[in-house]
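**Q** Each in structure tokens, the structures are laid out below.
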Structure 1
Amino acid sequence: MKTTFLTLSLLVSVLFANAQKSVIFKLKYLPGRNYLSNMQMKMSMKMDLDGDSASVAKAKGSGTDFPIIMDMTADMEMTMKTNNKLTTAGSLPFLMNYNKADVAATMNGKTLPIPNNQFKDQKVYGTCVDNSVLRIDSVPGKNIDEARKIMFAKTLNDITSQLKFPDKPIAVGESFMMEVPMSMPVNGSNMQMMIKVNYKVTDIKNGIAYCDLILNTSVDMNAQPSAMKMKGSGTGKMQYSIKDQFFTNMTQDFAFSYSMNMNDVTMKGDAKMNSVYDMKISNGVN
């Protein structure tokens, strides 16, 4: 009897240990949940002009002091509540609310006036399909103009539809790559963006998978006469809740440089940015 019990105990221990060596990453919004997310960001940027001396002198004589040193902070909080049940079509209705959208910025030490964020306290109704793809059904009220509503809905759908993880277990020490191409209308032109993230699983314990991140981003906007190019890279860390099937914490340190044509001169900038993203998931009552 003791031998049988010892054998079963060892078998359970081995199975449990093996279960903790790999994880299948899935993003899935679950019914009857509250998703409370908070994102805090800090960025510091230095911008200056480049070109022939006469053109640069003319541009600098317009009244703006160069180089420009800009510092910015953002504190965003959003609540998303999912319905208790799926629809007959298999989609999951949700209500999203932007609780906080605080942004502050200074330029060369002087506080910049920041317009009120139109999404603050705004309710957004939508449906989740295919586990994690978000589709906006309506953004009621007149605080946000229709063009911005359309762009917001398209951007959210485009991003969430491309967040695809491998459909196989990823073991500790293994890596995988995610690429997210985006196209966004800006001032009558399209801004093309590519985000590449390498995830390396470093540990799995207490129901959390821990990952190290390597990030690379490129942006290309060919709007004339203000064509812009940007490249950036960085590192980060992510925590993924196996039970909730969602990431619950992400930190990123990112640096990028850009250049933008401005008639006869080129604006060049270098920036450093760090961000912290937290997600708290709880049972909700709808």
Structure 2
Amino acid sequence: MNGLPRRARLYGSILGADPGVDHDSGRTKPRVAFCHGLFGQGKNWTSIAKQLTDDYIVALIDMPDHGRSPWTAEVSYPHSADLVAEYLLDSSDGEPWTVVGHSMGGKIAMMLALRHPDLVQSLCVVDIAPVDYTGGSEFVPYVQGMRSVDLGTLRSRAEADQQLRATVPAQSVRSFLLQNLRRGSDDDQTGWHWQMNLQLLGDQLATLGGWPDPHAEPYPGPTLWVGGADSNYIRPEYAPAMRGLFPQLRTVKIKNARHWVHSDQPEVFTAVLKDFLSRTAAVA
């Protein structure tokens, strides 16, 4: 960590930090950081994070090229992991975190644990594996749809929603994507604009779907691998790659959940996460 060049800091919100002390033990609360998926934002985890703040300090981080975090010149999981490591280090004076990551955020979280194991007390990877998914991407029509929105003549968010319908028929997905649509203020822009780096992210979907060689030893800490039972992102053939990098692995499949496990089954996911946090805190 100390040898990394300093770069623009990622944006994040810290919950549960005041007073940040467990009154029963007098010790500083353990820390949990959430890494969102592609086209998401840290605030997507807010409802689950708020259920943890009595016992944990929680960080909701906007990943590089998303939300309020800086834009980068290229997509790189090692680079993104290093940026998250810098944020966590700055936010905790070097104390370790449990890191929870979904989809793209799960890949960043895995890379973080492999490159900076001393900073990761335990790891929860949600519906993603350390494999190459570039054979096809459900995100291609999402990019096409967002790029097709005429920002120059756009009059309202409702009009943008209407323009997205042809390529993104699901209302829930359109609402998720339209979180990123902003009007004015960001970087002194006027009119409507996409807050995330749509040009870069759209151009590099193949890189986002891939998995580079981490050039690192396996991560030795506890790892929870949570998948949606109705998702195809975690398959039996991916298990050897996952266990090879994360040997202290426990796998949980959540029924009636697809790729967005924590959105499809938030109560069940939160219960699974709380159980994992309590188990890993007990052995820390």
Structure 3
Amino acid sequence: MPRADIAFNFLNFDTTHALQDAHLEVANARLKVKLPTYKHMRTVMSNYMYLKVEKTLNPMNVCWDKNGCTFMTDGSTDRKNRPVMDILAAGEKGVVLVTTVHMTGRKKNAAALTKLWEQVMREIELHRINVICTDNREVNKKERRTDRDFARIPWVLFGAHCCSLLLKDLTNLAWVKDIAKTADIIVKFTRKHHATNGLMMTIDESLTLLHPAEVYQMFERLLNREDALTEMMDGKFAARWRALRWSGKKLQRKVDLVYFTVQSESWWVKVKKVVAFTRRPALL
């Protein structure tokens, strides 16, 4: 390049073309990425990943021999909304997901679940289990009637699950449900209308409104966004709020309800009352 004076003159040099040929030769000779075969993935790599996970979890399992563990189960759904049962074991080093059982097409009565629990608990080894923590009382009773080995293991309720049920009962009270219905309209209206949500996030992008969520979580986040919503509708961003266009009569009918509710100080007092009412059980 320095010998060429003008930059593009170097393209006329024989050495430039020789260098280009050398580059192409190296590029053509380099190793190429080859996709693994189906057989390799389902045998070698599957075993490799299994052993890698086992090695990671082994320190968490070893302590079970000395101090035991807590056996936990709970029902849930996967991303396709299919029923599953998560089975976990918690020791002093942490919690391990032992297995996830897909329950589609399976019997869910006490006898069937007892058999399933027994199988997994024997894999963990009964002498390593200190306590069973679950919300299924019927299965626990069935186990104790059918097997003495299980009868020695105490059973306790999920504290978090009990608090969740308590919160559900609290939010089903008539005076809370009326406020929750209006709050749900405000949250859905703001989240589903992209321009409205975008305007609110312009004011404060730290948090957005929550939906779907537990009712008390929705209330807490809505109360957190009170200043942003008020600023958007009746503050320095009011002109941009009024310039927004809502398509559809159903959405247009909600605009006035949302606007006047957000501007109502008495409504926010009720929201604060609900948050204070549900916060203590939520913190348990």
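Only the coordinates and a few stated rules stand behind these numbers; no lab work does. Given the structure is predicted, the values throughout are model-derived calculations rather than measurements. Cβ atoms are built from the backbone, for glycine too; each structure is taken alone.
**Q** Out of 1, 2, 3, which has the highest value for distance in nm of label points 7 Å out along Cα→Cβ at positions 155 and 275? The partial results should precede the final answer.
**A** On the way: 1: 1.1; 2: 5.3; 3: 4.0.
Between 1, 2, 3, the highest calculated value is found for 2.
**Q** Which structure, out of 1, 2, 3, was Rg and Dmax of the Cα atoms in Å calculated from, if the result is 23.2, 93? Please report the intermediate quantities before stating the final value.
**A** Details: 1: 23.2, 93; 2: 18.6, 58; 3: 30.8, 96.
Structure of origin is 1.
**Q** Here's a follow-up. Who wins on relative contact order in percent (Cα under 8 Å, 6 or more apart) among 1, 2, 3, i.e. which is largest? Don't skip to the end; give the middle numbers.
**A** Numbers: 1: 21; 2: 18; 3: 11.
Comparing 1, 2, 3, the top value of relative contact order in percent (Cα under 8 Å, 6 or more apart) belongs to 1.
**Q** Once distance in nm of label points 7 Å out along Cα→Cβ at positions 211 and 227 is calculated for every structure in 1, 2, 3, which label goes with the largest value?
**A** Details: 1: 3.5; 2: 1.1; 3: 2.4.
Once distance in nm of label points 7 Å out along Cα→Cβ at positions 211 and 227 is worked out for each structure, 1 has the highest.
**Q** If you rank structures 1, 2, 3 by distance in nm of label points 7 Å out along Cα→Cβ at positions 51 and 83, which sits at the top with the largest value? Walk me through the numbers on the way to the answer.
**A** Details: 1: 5.5; 2: 3.0; 3: 3.9.
Top value of distance in nm of label points 7 Å out along Cα→Cβ at positions 51 and 83 goes to structure 1.
**Q** Moving to a separate point now. Starting from the value -4500: which structure in 1, 2, 3 was helix-only ellipticity at 222 nm (-39500 (n - 2.57) for each DSSP H run of 4 or more, over all residues; to 500) calculated from? Show your work: numbers first, answer last.
**A** Working: 1: -4500; 2: -9500; 3: -18000.
The structure behind it is 1.
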